[in-house]
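In what follows, structures are represented as C-alpha cells.
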Structure P
Amino acid sequence: MTTPNKLVYEHERLDELHRNGYFIIQDPKRFCFGMDAVLLSGFARVKKGERALDLGTGTGIIPILLEAKTEGEDFTALEIQEESADMARRSVCYNHLEEKIKIVTGDIRDASKLFGASSFDVITTNPPYMIDEHGLSSASPAKAIARHEVLCTLDDVLRESAKLLRPGGRFYMVHRPFRLAEIMSGMVAYKIEPKRMQLVYPYVDKEPNMVLIEGLRGGKSRLTVEKPLIVYQKPGVYTDEIYDIYGY
C-alpha cells in the first residue's frame, strides 16, 4: 500500500531536508541517515561541471543534499541493498531530480568495473564504521550492513575510489577518529593524499566522535587541519555552524 502520491509507502515517513524544498523517504525500521551524512555534505566540494559518485548511499541523502548545495553537473549513487536503493530512487523522483541523480544497485567492491576507471571528479562516502563484529548487536540486517564492515571494508572503499577518481579528483569521507591512523595510511597507500581534515566534537569539552577527510588522487603531501566543528552549545541546542550546515 502507498500514500496517494504513490511514492511513499504507508510504513515510511517523509522528512524535510530544509534545502530547496527537498524531502527524503525513510523507513524507521531500517537505517535512517544521521548527522554524519549531513556534515559530509557540508564538507564536500563539488564544482560546476563536475561529476560525483556517492559510495554506499543508503537512501540517497548525500547526493540529494549535494545537488542542492553545489553546482555539480550530475550525481551517481551506489547502494548494495535494493530496498534502500528503491527508497533513494523514489526520493529522487519525489524531488524531480531524475535528470541530475542516478541511483545504481551494486557492490562497492565492484564499483570500478561498474563505472570504469577515472570516471568521476569527486567521490563521497559514509562507510560502515565498525570492524567485523565489533559492537554488533541483534540489529536488523539492514542496520548491521550500514554500521559494520559486513559487505565491504575500508580497504575496499579506498581501493575502488582510487580507481574511480580521475587524476586530481577529490575524495571525501566521514568516519570515526579511532580509525584515523588506518584511514590515513590506507589513503596514502592508494595514492589518495590526505589534504584536509576536520574533527567533530559533540561538545567543546568532549572528545571528537567524527572526522571529515578530503583526499586528492595523486596529490602532494600537505595536510590542512581545519578548526574543530562543535555540534552542541548545550543539550538540545546546536552551534551556529551546525544550524548553517543543516540550513535551518
Structure Q
Amino acid sequence: MLQQLKREVVLANQEIVRCGLVLYTFGNVSGIAREEGLVAIKPSGVAYEALTPDDIVVTDLKGKIVEGKLKPSSDLATHLELYRAFPEIGGVVHTHSEYATAWAQAGKPIPCYGTTHADYFNGRVPLTRMLREDEVQEEYVRNTGFVILQCFREQKLDPLSIPAVLVAGHAPFCWGKTIEDAVHHAVVLEYVAKLALHTELLGGAGTGIPQHLLDRHHKRKHGPTATYGQSSSSIEEAK
C-alpha cells in the first residue's frame, strides 16, 4: 500500500509539470494513507523528472519522518494541517501556477463568473488573510495552514465543494478525495483563474453568475443528485 502511494505521488508531481503548473521545483504534491496515518510527499528541491518512489519522503501526521533519506518538501507542515483538518481528502497540491498566483498576489478571491468554474468550485475560490509578522517569523509553514483553515471556518466553506484556496501574497493550494483529484483541481483552478482574468479585462467584472445557475452546474457533477458521466454499472454493461 505504501509503495503504491509513493508511486502515485511521483506520477502526480510529474503531472503538474506536464500540465504547466510549475517552473523548476516551484510546487509539490502529497498523498495520505489514512488507515496508517502516513503522508508521502515530494522531497525538497529535487527535480521532478529525477523523482523515483525511493526519493519520496514518508512522515506521520506530526511530521516525523518514518521513511526516506531526503528532506521533505518545505511545505510539509501546511499539507499536514490540511490533512488533519479535512479528513475527507486524500491528496494535496501546491503550485505557483501563473494565473492563480496572480490572483493571490493581487489579494483577490477568484469570482465564479461562469459555469466552467461552477462545475468544480461551488462559489468563488477564497483568499486567506495575509499572515502577520509574528506568524511569518515563527512556524511560518504551519501558520500558512492555519490561515487556510481559519478562512474556511470563518466563511463556513466545505473543503470538498471548494477544493482550493489562494494564500494571500503567496499562491494556491488544492486538494481532493484522491491524489488524482487534487491534481485535477489544480489544473482546473489555473484555467478558471485565467478565464476570470480575461473576463475582467473584457469588462465583465461583477457579482458573477446567479446562484441558481451555479448550483445547477455544481450539483450535476457533485453530490447525491449528480448526473454527469456514467455509472459504474453502465460502464460494465457496455463492455
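A short reminder: the numbers here are calculations on the coordinates, not readings from a lab. Treat the numbers as computed from the prediction; the structure is a model and nothing was measured. Cβ atoms are built from the backbone, for glycine too; each structure is taken alone.
Computing distance in nm of label points 7 Å out along Cα→Cβ at positions 123 and 203 gives 3.1 for which of P, Q?
Values: P: 3.8; Q: 3.1.
Only one of P, Q returns 3.1 for distance in nm of label points 7 Å out along Cα→Cβ at positions 123 and 203, namely Q.
Out of P, Q, choose the structure whose coordinates give relative contact order in percent (Cα under 8 Å, 6 or more apart) equal to 21 when calculated.
Q
When mean count of other Cβ atoms within 10 Å over residues 59-66 is calculated, the result is 13.1; to which of the structures P, Q does this value belong? Can you show the working numbers first?
Values: P: 28.1; Q: 13.1.
Computing mean count of other Cβ atoms within 10 Å over residues 59-66 on every structure in P, Q gives 13.1 only for Q.
Which of the displayed structures (P, Q) returns the greatest value of mean projected area of the Cα convex hull in nm² on calculation? Working shown, then result.
Numbers: P: 13.4; Q: 14.5.
Greatest value across P, Q: structure Q.
Given -13000 as the derived value for helix-only ellipticity at 222 nm (-39500 (n - 2.57) for each DSSP H run of 4 or more, over all residues; to 500), which of the supplied structures P, Q does it correspond to?
Source structure: Q.
Between P, Q, which one scores greatest on distance in nm of label points 7 Å out along Cα→Cβ at positions 11 and 219?
P
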